[in-house]
Structure 1
């Protein structure tokens, strides 16, 4: 089965300092499903991170961002009831064995299993 990514482009997941990196296909699929379920825009704050950028933001040495398996996402209005609704919905969608889901003040961290880094996405359709 083929799934067309509708809400994200590969550039949204690039490292902001070096503009490199490819996200795992499963991560992008999950972000797209989250956006489809939410019904409003979701912004990727941080996707792929090169080593220097990961250090700059205080990321873990073992961060899944460094292999394209994590994204920090926010909604346009990360306050109040809408934020709580988004967090609850995202947590439900991401409650899958092997996934990471963490809630921060203004964004959520979503990560797929490390082995998914072998299947990266450079745009277009994902075969599932």
Structure 2
């Protein structure tokens, strides 16, 4: 997975490793159970990869939302805020994006915005 780091690491089951489809009812039933387990394993792997990609998208969306909030308060062009935003966007654009760093940089942008909003209301 090129989008995020760390990426989930799941082995993708090889259906061919189950061998040929048997021809007796008992063997077919055992084969069907094995196929069900393969399907479950694929579902777990798919869910992990989807969750990881969703977190990346959520961070980008959160940054967009925070940027819009900053713009609504006339703060979007404050140097500390723009530098923080650029760092976060640069890291999110990497392939793979180091997610721990991306989380921290989006949180830093949010902290800068909170600081500026608090100063504005004081």
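Derivation of every value follows stated rules applied to the coordinates shown; laboratory data play no part. These figures come from a predicted structure and were not determined experimentally. Cβ atoms are built from the backbone, for glycine too; each structure is taken alone.
With mean count of other Cβ atoms within 10 Å over residues 41-48 computed over the structures 1, 2, the top value is the one for 1, the highest of the group.
When distance in nm of label points 7 Å out along Cα→Cβ at positions 25 and 105 is compared over structures 1, 2, which one is greatest? Spell out each step's value before the answer.
Values: 1: 3.9; 2: 6.2.
Top value of distance in nm of label points 7 Å out along Cα→Cβ at positions 25 and 105, among 1, 2, belongs to structure 2.
Given a computed value of 0.98 for Cα Rg over 2.2 N^0.38 Å, which structure among 1, 2 does it belong to? If you can, show how the numbers build up before the last one.
Details: 1: 0.98; 2: 1.69.
Considering all the candidates, the number was obtained from 1.
Given that mean count of other Cβ atoms within 10 Å over residues 17-24, derived from a single structure, equals 10.0, which label among 1, 2 identifies that structure? The read-out comes from structure 2. When distance in nm of label points 7 Å out along Cα→Cβ at positions 33 and 97 is calculated for each of 1, 2, the greatest value falls to 2.
Source structure of the calculated read-out (helix-only ellipticity at 222 nm (-39500 (n - 2.57) for each DSSP H run of 4 or more, over all residues; to 500), -8000) within 1, 2: 1. Quick check: 1.11 is what I get for Cα Rg over 2.2 N^0.38 Å, for residues 9-80 alone, calculated from one of 1, 2. Which structure matches? Of the options listed, only 1 reproduces it.
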